[in-house]
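Next up: some structures, all given as structure tokens.
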Structure P
Amino acid sequence: MYIHISTIEHYMNMRKYLPNYDDEFGSIVKHHRKKMNMTLEEGAKGICSVSYLSKVENNLIKPSEKYIALLSERFQIKLTSNDSFEQENILDNIIESMLFNLPIDAFKYDEDYKSKLNYFGYLVYHKMYQEAKNILEDLILYIKNFNDLELQAFLYFVSLIFQIEGRLKDSFIALELIKKKNVHQKLDLLIQKEKLRIALMMNHHPYIQLHYEKMIQKLVYHGYYHLVNELKVYYFTYMNQFLNEAQLNKHLNDNLHISKENKVYLKAHFYYIHMRYESAYELMKNYTINDVRSYMLMLLILNRLNKKDELFKMINLSFEFTNHEKLLVTYLKTKYTVKQEELLEFLRYDVLKMNDLPDEKLLIDFWYQEGIDLLKQAGYYKDATQLAQNVYYKLNDISLNID
């Protein structure tokens, strides 16, 4: 199931008015009407106008006892209100857990949109992405029911789903759809931090220049030093392309709170992008690979050095990959196990025709270097030109619509 960002934008554009009351009656009615495959016209027939039912479902009006009884009979349900205060506490707990990496106790969702939204956030937090996507398609229909906090939480959770699909630009755009500020301080900081992290991964210079220092100062002010250190690692990864080795060493020595493991990663990344592959390998070969970022870098290094045996020892390690990382790992498996003709077909069909290029700068560079060299050597100059154009368009695309 692929959710287009335009679909979410469409439903947000339909959200012309904020809900007038905070209750689950309307969303439960909508849940059962959809479950029974009934249109608004069919649901309202003999009870009320279509407009009235639509307003009930979207929390714009609260039905009287008369209509509660009639709608209960129509949809064969007993309309009762869940504890809104309890659901608000659960959402607040999910946000707190995401901010500080705290555990969340398991719970089940009900027929109302509030508990569905909370369960959606719970699944995203626990990286149960397929289950989360199953709920996402249903939740989009309730965008008009959301209050401002619920809408922001929904868009934040959606942005994390997009990231696992490798859709960094769409993830950023989802967060850009949030217009109101200071609705929830902790969620607001998470959203701002995530936007900056995505911009660093996409190599978006203007956004980084405008927001990095301000974001670091804001996080320090609130005492969220773990987020400061997380952003600094992404920032120095981004800055590696502009620094010399002495400058990088100075930055790493000045930032005492960056872990030893992250410093090894940053130096190896520096060597890799400056094509000092042996130096990168020497740093990483005794390094315990315990996260996907270091794992992908090590695969890229081993590939550049043609260390087939070591690459094969690593290739089957299990991590939570984005779709584009999965494609790259599959390509490397193919590269060292099949004939060149089959590898070329994989590159021409699976990469050029079936998949968009990734939004992450490091992975874009991989396909540019690897793909163009291979295609030209085999005489596929038209495909090599197409790949080069795709890279150009992708780099141009991820720099647009980001303020």
Structure Q
Amino acid sequence: MHTTMIDRDEAIALLSGQIPAEGLMREAASLRDEGHGRTVTYSRKVFVPITTMCRDTCSYCTFVQPPGAGGQYLSPDDVLAIVKAGDEMDCTEALLTLGDKPEVKWHQARSFLAQHGCETTIDYVVQMSELIRSESRLFPHANPGIMTADDIVRLRPTNVSMGLMLENISDRLTEPGMPHHNCPDKVPAVRVETITEAGVHKVPFTSGILVGIGETIGEVVDSLFSLADLQRGHGHIQEFIIQNFRAKADTRMRFSPEPAIPYFVRVVALARVILGAEANVQVPPNLTEDFSIYLDAGINDWGGVSPLTIDWVNPEAPWPALDKLEAVTNAAGFTLMPRLPVYPEFIDSTWIDEDLFPHVVDRVTDAGYAVLPNGAGTP
């Protein structure tokens, strides 16, 4: 495969506008075509917010709520109601999202967990993952925040993939006045450790960066190079999400400027160039009005899109209807294909638990795309 060499100074010059973006865009699109042809994928999912409590207080987050003001856990019956409704709508992914270690901060969290025979929230995620696998056809994709090696090993038998956003590699964002101040689970080295452990234990993993939370251009570039280094270490990062910050009411960053779309498009294209032709590069389609522009910047995936549940992290931004997503993708000259939460190239017994692997194979075509009852998923 063709590898593009780009250094830090050139990357900064591209993002800062010192070098015109046209060549960057062409290179990004060419690399995407080389690695993935004209196929763009998405995962048909339901969003399962296991708990909206968290010990961190990021200054841009509306997902997290304290007890008494919306902070709670989903009961097993709640979880089953969501996944069974998703099963009926031919969803294949149950995205398990939650706050980090709320039991450390909130006695209400400890009480709920004790009532369900758990000491930690990760215990409960393991329990709910097992429930989802036993009662539905959906495949859990756990996004539970910081995980230890033991956490990852316990989740692997039921989760075909897992995820944790790097967000940014800079410790500066944890300083007073910055968005990750007093957020122990947002310390970059701690997040890097979780991402690395996932590679050690052969877990197909999703990570990425969040753009527009107060970082510098150099910190964006350093974060992308850090992700490339992590991928070279274990080859396990199946998907790189490049996500644009959206200011939300009722947060401390509600008046903060969002990244300008032309700048963010350059970040997406740069990600493709740094991460290479074979990387799966994704931008959420619900965070930009004209999301088709990212196809010109070298993406090959739209991530999880739900026909049923809202985006609990960005509740103000509805998912595009799946027929619109397909129409926009087709109009740009691409074919939209459904995938499982694990990408086709990771559907292998090396990457998936041996007991889970046959169930995955049953749900995909020979090319690794998801088989949906209506016939979608056939190349």
Structure R
Amino acid sequence: MKTKNKFILTIIITAVVSSIITSMVKDVMFFVGKTGMDVTKITAVYTLLKKYSLFDIDDDTMRDYALMGMTAAVGDPYTAYYPKEEFDSYKDNIVSSYVGIGAYLGADVENDRLVIISPMVASPAEKAGLKAGDILLSIDGNNYKSSQLSEAATYLKKGKEGTSVLMKVEREGKIHEIKITREVVNKISVQSEMLKENVGYIRITGFESDMGNGDKNTYDDFCENLDALKTAGMKSLVIDLRDNPGGDLNVVCKIADKLLPEGLITYTEDKNGNREERKSDKEFLDVPIAVIVNGGSASASEVLTGALRDNKKATVIGTKTYGKGIVQTVYPFADGSGMSITTAKYYVPSGVCIHGIGIEPDIVLEPSFTKSVSEINHGEDNQLQKAIEVLTK
């Protein structure tokens, strides 16, 4: 599967998500005005359905579908209304742990099917043998189309810890049935080790937020791993962002601030031209840095890559990034439902919005391997070996 395919929409939030969650909204109201909603027509449709429909209609379900229709009318896959259960699932993609199988599920709209973007590191899905690129045929005998991405993701998280799901997938023309037991998935978003010649290696697979619950987020884990490498005598650093679909904007900016000298990290602009800048302070990591990216490096990954490249702090190696340069703001409602709205574009320090464009590496290098990054050893990884070569020459 080509992760740079613009028809793939990942459930892990491939757009940058603003971590500023708005205060609770007590109710949803239709405002009447010259250009407002026609409340009379909405009331008429509701009254006619309740009076004449042969089938029973649940008021909450009717409301949810109406609100989902309103957000769908925007024509933006990242602007959406989520009923409570789906909103819980949406939030699970940002926080560091939840009960489920631990896989990034995506929708291949072009072929009207669901796909596995990748299993999470050390997750039940990875342990059971689910692979990146698997075509999802069914879950517990139920088929899902590309438009049912949210429903499928919610179903995978519905069961309690210890319950199982049976997934039928197609891989390289063969059908596989994989039974996966739901567990508490602790997202391991940062891994590190010291390579030869004191080259530090940090892989970041997502920029997770603690959502205010006190759990450690990716920034906390990054700092711990970076400090350990520095204590061990690190002389240079490889940051591996391959297949990192993004995450929290504040988190990635805090990580960029740890690495960069004083300067611009990124800035956002809304439809009214209002600009908000994110800047780094004077303290920075004073070692050579190389960043590895690919077509699955999206949004927040591109924020970090663009900031390091444009501030001439790192050499970028690999293949062109996904090209996701828009920001979502999340609005929770008092009944547990919520919505996300694309509210701004973000720009790299050079002033380019990479949405639909991506970032071209300084050294373009196609992978020599076909497995996922987590499945290969460092000796097979030609992109990593090139990064080591650049840092130690």
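Readers should treat all values here as calculations from the given coordinates under stated rules, not as data from a laboratory. Nothing here was measured: the structure is a model prediction, and the numbers come from that model. Cβ atoms are built from the backbone, for glycine too; each structure is taken alone.
Once percent of Cα pairs over 28 Å apart is evaluated on every structure in P, Q, R, the highest one turns out to be P.
Comparing distance in nm of label points 7 Å out along Cα→Cβ at positions 176 and 296 across P, Q, R, which is largest?
Across P, Q, R, distance in nm of label points 7 Å out along Cα→Cβ at positions 176 and 296 peaks for Q.
For which of P, Q, R does relative contact order in percent (Cα under 8 Å, 6 or more apart), calculated from the coordinates, equal 13? Numbers along the way, then the final one.
Values: P: 13; Q: 23; R: 19.
Comparing all candidates, it corresponds to P.
Source structure of the calculated read-out (distance in nm of label points 7 Å out along Cα→Cβ at positions 168 and 192, 4.6) within P, Q, R: R. In this comparison of P, Q, R, the computed figure -20500 for helix-only ellipticity at 222 nm (-39500 (n - 2.57) for each DSSP H run of 4 or more, over all residues; to 500) is attributed to P.
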